[in-house]
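Heads up, there are several structures right after this.
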Structure P
Amino acid sequence: MGFEFLSIATTGCVATVTMCRPPVNAVNLPMYAEIKGVFSKIRELAPEARVVILAGEGKHFCGGNDLAEFATMTPDNAPIRMLQVREAFISIYDCALPVIAAVRGVAVGTGVALAGSCDLVVAGESARFSLPEIQVGAMGGAKHLSRLVPQGVVRRMHLTADLVTAAELAPYGGIVSVVADADMIEEAHRLANRIARHSPVAIRIAKRSLNQIEYMDLRSGYQFEQSLTGELSGYDDAKEAVAAFFEKREPRYTGR
């Protein structure tokens, strides 16, 4: 598949998806369609990958939605457009592999939603987040931001539209680490490789489990996790993990 606004590169077991729409990687409807196309088919496009990094080309992660499209939005055409936007974000959240957002520069509006759709976020020191929707006659992004910071911070950012640094948001736990911009991609790869060392089957099942239990109650969530333990026990990799532990060696996973 050819993409105009995204590039995909795989190094070892880590695929990097880079948004390429200068100057700030603002997303238009064709780019939303490409995001859905990539993340919904990531195992076909990057068959060796166990983890995905989502990054932005240049100095910025994502400067938001292409504002030119807001100018032509009406109550009649909004539903189909908003469906395309939702499907892009959901494709990242439901991606078969864990996704790490590597954020530097601005993550504004759609940029926040993209980062909030990922499993983990690594930020450069220049990273700044904001929800400017209230300034441009739109709504959205607050729910995705709530995966990164508490509700009080979400409301402050949503109502003020202020830019907030990654360093200020990191203590809330939604950002794994804040490093120098020059080290950000390397840090994202370091984290990705810590995940990728595990069984590809276990990684995919863990991702599915985390998505399913995120909004479940304790009893139901744990019961679902237990059911996946039963499913995982049918794979060779599960037996290999136990054997490697008792034999005090590194496991040799096959993905079966």
Structure Q
Amino acid sequence: MTLKVLLVDDEPLARARMKTLLADCTQPAAEVTGEAAESAHALALMRTGHYDVALLDIHMPGLSGVALAHALRTFPHPPAIVFVTAHAEHAAAAFDLDAADYLTKPVRLERLQKALQKAAAQHPSGRGALPGDDPDVLMIQERNRVLRLQASEILYIRSELKYLTVRTLTQSYLADGSLSDLEQRWGPRFVRTHRSVLVARRAMQALERAIDSSQGEAWMLRIAGIDELMPVSRRQLTQVRHALSQP
């Protein structure tokens, strides 16, 4: 297998050297398919692509490599994490995150190859699925912990700015990800009521007319168990009515 690598380091020379080393790796082979100088860019790349392993520097402007690793763990298919840094004192924090390995600069080819072997062992083809690969689980990062939400717990998911709001019966969470990806993943269990909203079929209670200040009369969907209404677009109205009519 050839591992797809996300390389994150704020030093261009360090990234260039790492790419040279990775090109010489063969067991397994590795290819840099995403490259970032800071964590925000790395997260943007994760939202649009898939990576088997993330090679992360720790000291970077903005979000640190350790904080970035926490954020990566919330994605549906998180990469194996390998920290690459000159600061060995962070090793304990790295392994608390279940990192595949921890490399100190300057990195030797032999040591990098071993780290990639450990990362490959965390790949679904090498050992059974990762927790984030469970199709019924959404990984949520909340402060200093990562939560596993079952699809059956979720009432609705709403896309707002750069994040998703995920609502359960008792709490709301912020998550990274794509509403369209979740719609494909959970299929018939969720209904698209609006371009920015997915509602669990089991949580759909009733359609209600409402007056919108900008659009006039509109349709809203009442959600069972909570005092909230979700918008229903004209385009989705027939689908929502049909879903409500089903047992």
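Side notes on the structure shown:
- When relative contact order in percent (Cα under 8 Å, 6 or more apart) is computed for each of P, Q, the largest belongs to: P
- For P(r) over Cα pairs in 10 Å bins from 0, in percent computed as 7, 29, 27, 18, 12, 6, 1, the structure of P, Q it came from: Q
- Each of the structures P, Q was assessed by distance in nm of label points 7 Å out along Cα→Cβ at positions 30 and 206; the largest value belongs to Q.
- Calculating FRET efficiency 1/(1 + (r/R0)^6) of positions 22 and 166 (r between Cβ atoms, R0 = 25 Å, to 0.05) for structures P, Q picks out P as the one with the greatest value.
- Read-out helix-only ellipticity at 222 nm (-39500 (n - 2.57) for each DSSP H run of 4 or more, over all residues; to 500), computed value -13000, structure in P, Q: P
- Parent structure of the calculated result 14.9, 41, given that Rg and Dmax of the Cα atoms in Å, for residues 102-149 alone is the read-out and P, Q the choices: Q
- A value of 0.35 for FRET efficiency 1/(1 + (r/R0)^6) of positions 110 and 238 (r between Cβ atoms, R0 = 35 Å, to 0.05), calculated from one of P, Q, originates in structure P.
No value in this document is a laboratory result; all are computed from the given coordinates. Fair warning: this is a prediction, and the values are worked out from it, not measured in the lab. Cβ atoms are built from the backbone, for glycine too; each structure is taken alone.
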